[in-house]
Every structure is written in structure tokens, then in C-alpha cells.
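So, here come the structures, one by one.
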Structure I
């Protein structure tokens, strides 16, 4: 496992912000598309949506959803490969493994915060955040 210094984690924030924003938009696009697909399937089941001969009325939307899913998985993998942990995509909760006073901790950042100012133990999670002493 890779451990970040506070300086290294803070230096990664511009990239994390940008990549997280893209991931959040991809997730929202997937959720919109999935809701649309469910609606179309309901309409089809109740005869409100007709089907042309040889045409799959769901094909293009299903392809788009597969692409968005692939894109999201690729983005998540990039975070993972850098050693960064995504805890919650929607609120933008990100952890950086670190060592602090000889203990393993997670430097904790939430989207909207100006910089990394908190940490918590792996067991305590977000609810156990403590302010870093600098």
C-alpha cells in the first residue's frame, strides 16, 4: 500500500478535483440514462412504445449505458492505481492512506473543502475525522 505525505496528498488535489468532477458527471449521466431505459421498458411493456420490424428500441440507450459504465470503472481504477481511495462519489469523499505519528491513518478530503485538513483512522471512518495539527 502506498502512503502519502500531507504535502503529496495536497499536491494531488487539483487532479483529484478534476477527475472527481468528471466521475460525478459520468455517474449522473448513467443514472439519467438508466431511468430513461426503465421508463422506455415500462412503456414498451404496456404497449405505449412500438417496435419497428427488426429494431431493438433499447439498443442505443443500452450501448450508451455500457460506455458510461466502462468510463466510470476506468476513472475509479485510475484513482485506485494512484493509491487514492474513493469513499463516496456523490459527496466527493476521498481518502489518502498515510502514516501519522507511527499510526496508519487516512488523510480525508471532501469536495468543496479548500485543502486537506482532516484525518481519521481506518476504523473510525468519516464520522471520526480529526483536524490535522500543523
Structure II
């Protein structure tokens, strides 16, 4: 298939595919007239790239997954290098969630203090003078 068809089937643009090619992630063959020609395996690679990008992986993180697919595996996440990237990414997400949890607790405490102060202040204003 030509680049336009691959782009359409993969749900991306030809510009993006050329970028993936420049990064060594997608490998077209060249026809006699110089056109990029892709086989079905490249469509699978592009789908893998897009799925990984959608969940926050960078292009460097994606390379082991592409290499795993190119090695003939049915999935890009079964090879040791891919598993290592998944573990690292999971650790990053867990650390981020821990930080978010700390921020949430701080905001919750700050809000509780603000509400308590406001209620105390309003109560004092309602009390009749002595």
C-alpha cells in the first residue's frame, strides 16, 4: 500500500508517517518510481506506535516494542526490553499518583481549614454584642 492508504487505515497523516520513518520506526520499501510502499506489518507497527503514544510513551520508549514486532512476535510487549520499559513506565505512573495523592491531601486539609475558619468567623459576626 502507498503512504496515503497507510495513513488512512492507521488514522494518521502522511506527514506523521514520514516522521516515524525519519525516526527509524516505520520502514517502507521504495518502488521503482521512488514511492513509499508499505506492507501489512507496517500497519501493525503504526497501530502499536499510536497506541503507545496515546498512553504517554515517548518515541524512544516505543523502539523496543517495534523491534519486538519486527522480530516476529504477535505483540510488541512480550520481549524483555519492552517489559523493562513497561516496568519503568508503571513505576513513573505510580510515583506520579503518589505525588498527586499528597497534593490532594494537602488541598483537602487546606479546604477543611478554610471552611472551619469561615464558619468560625461567620459565627462570631452573628453573635449579639455584650
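Every number here is computed from the coordinates shown, using simple stated rules; none is lab data. Since we're looking at a predicted model, the values are computed, not measured. Cβ atoms are built from the backbone, for glycine too; each structure is taken alone.
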For relative contact order in percent (Cα under 8 Å, 6 or more apart), which of the structures I, II scores highest? I
Candidates I, II; percent of Cα pairs over 21 Å apart computed = 52; producing structure is I
Out of I, II, which one gives 0.95 for FRET efficiency 1/(1 + (r/R0)^6) of positions 22 and 46 (r between Cβ atoms, R0 = 25 Å, to 0.05) as computed from the coordinates? II
Comparing FRET efficiency 1/(1 + (r/R0)^6) of positions 6 and 30 (r between Cβ atoms, R0 = 35 Å, to 0.05) across structures I, II, which is largest? II
Assuming -17000 is helix-only ellipticity at 222 nm (-39500 (n - 2.57) for each DSSP H run of 4 or more, over all residues; to 500) as calculated from a single structure, say which of I, II it is. I
Of the structures I, II, the one that 0.10 was derived from, the read-out being FRET efficiency 1/(1 + (r/R0)^6) of positions 14 and 62 (r between Cβ atoms, R0 = 25 Å, to 0.05): I
